[in-house]
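Once you scroll down, you'll see the structures, which are given as structure tokens.
Quick note: the coordinates plus some simple rules give every number you see, no bench work behind them. Note that the coordinates shown come from a computational prediction; the quantities given were computed from them, not determined experimentally. Cβ atoms are built from the backbone, for glycine too; each structure is taken alone.
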Structure I
Amino acid sequence: MRVVVLAGGTGGAKLAAGFQDVIGADLTVIANTGDDTEVHGLRVCPDPDLVTYWLAGRIDEERGWGIRGDGFVVHEQLEELGAPGWFRLSDRDLATCLYRTHFLAEGGTLTAAQAQIARALGASATVLPACEEPIRTKIHTPAGERGLQEFLIVDGAAAPIEGVTVDGLPEARPTPEVRAALAEADAVVIGPSNPVISIGPILAIPGMREAIADAPGPVVAVSPFVAGRAVKGPTEAFMAAVGRPVSAAGVASLYTGLLDGMVVDSGDPDPPPADLRTLSCPTLMEGAAGRRALAERVLEFAQELR
């Protein structure tokens, strides 16, 4: 099966790694670019790189980001020289961003840059940025508007969330590569990522929802809630901020018009979405075996929906 996964953050990236174990090069991941930022003059793409590091077996699982075993020599020297130090890039992660920035400066595309990064690091699946145009997620707080990275890292995601917007959307479009992958997909899976700040910016790109709805295979979402709670990150706060229940049904309501089915955790105390076919199974991905097991269950469910 040719599978397309929409992902951003750890949950979606882990599931993508499980799918790669099962179907290899038949997997395409559409990664959120609303998290992108500029650090030390470099184009930093946290979600595409996070997905790539998971697929390539390079991720630092203990930290949850960056490359395993990497150091911070360059970052520490920059900080000593007076550069802002709030966004930490380890040395090899910094090299990824240097490569991307030079690639773009020489006229290359973000899509081609990420493809080369994924190939060079050993991923067999394809990683596609959701769009070429810069989009930036902004969080509105009582103190004013904050970029997503500043909100998550500097503010520690502690400030009350009054709203979420994405700058740059009117100019953005799904890339030709994204459209082609969706047009050939035997299944489209919306990963267990934060539905507001990880999946939301992907779906908000003009034309994206239509491209997903037109995909020939079923569209399946995997709930990010395990036993009714988010595994990590501020997913619950963002769901509350957009006025949706902190439940699988609340997540499904953000994907209205797209879904043929949803996978929910067997320990979830809340009722599943009433108007969707659902699969209830353990969704906590513990280790490579757990990631693969969930991917296999989602694939079987998608085949039933076909």
Structure II
Amino acid sequence: MQSTKIVNVAKVLFAVVAWGASFIATKVALRDVSPITVVWLRFAMGVVIIGVAVVARGQLVLPSWRDAAYFALLGLLGIAYHQWLQSTGLQTAQASTTAWIVATTPIFMALLGWLVLHERLGLIQIAGILLATFGVLVVVSGGDLGALGMNQTGMPGNLYILASAPNWAIFSVLSRRGLRQHPPARMMFYVMGFGWLISSVMFFSGPGLAEVGQLTLSGWEGIAFLGIACSGLAYVFWYDGLQAIPASQIGAYLYLEPLVAVVVAGIILSEPIFLASLLGGAGILMGVYLVERPGKQQAVPAAQEA
């Protein structure tokens, strides 16, 4: 029993570390090719890996036309559009800054529940939202809030990344119905598959296969890490862990994702680690914690990668 728990924790940690490092791998690949090429190649690999896992577990069932349309919508939002936003943003945004901004997704989920589902926000949740918002401003401005008004904060990349957070929140909320009806691996296989098909339209109407030849060895290493580790194994391992570890506990592991990104970005990309970013990041994490504090009803945690 103890060994099984250790294995499940190790799987979750692998997923979180992979997703934290995905921002850096994306920037490495973007040195060679355009964002849509990165998205298309990585999810071609990811679909194959998750497909193998689904078949091996005997979970492959053809979806109904209604489910297929639902999966296609999720694929558009969560794969094609979301990953294009993040890859495009990472052309100019720092990987470490990106990870801190992405960590605010639960804040947008809370706001979405308040605006659309009329869920009540208590004073502690409101304080958490305000704290996380201030943390984002500190991170984006590098501690110089005056720079926000002078467009000296990594724009427009940070704007693309910021837009990806509420988009992922919408994707996560819409995914809840499907996760009640389908095993997570099967659902992710179809969502990722439809998302890859949609990205194929963007890829072949844009740079196409000719751009793939521009990838250097380091570019291929970045793509391989994104496709195999981040979009393939990490999702399989994450949902394996989710079946064995309560959602309220597994969500805490996601707090490590931006910290991993900061460390790996410093090592591989030589991105400087500023005190303002760490303080702003701490504010973001504390704000997210207050919004998702223990005692609230927990939904399936929304994991995100670049």
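Assign the value -11000, calculated as helix-only ellipticity at 222 nm (-39500 (n - 2.57) for each DSSP H run of 4 or more, over all residues; to 500), to the correct structure from I, II.
Clearly, the read-out refers to I.
Here relative contact order in percent (Cα under 8 Å, 6 or more apart) was calculated and came to 44; which of the structures I, II was it taken from? Please list the in-between numbers first.
Values: I: 20; II: 44.
So the calculation was done on II.
Which of I, II yields 27, 25, 19 for semi-axes √(5λ) of the Cα gyration tensor in Å, as computed?
Only one of I, II returns 27, 25, 19 for semi-axes √(5λ) of the Cα gyration tensor in Å, namely II.
Hey, FRET efficiency 1/(1 + (r/R0)^6) of positions 22 and 206 (r between Cβ atoms, R0 = 35 Å, to 0.05) derived from one of I, II reads 0.95; which structure? Walk me through the intermediate numbers first.
On the way: I: 0.60; II: 0.95.
Source structure for this number: II.
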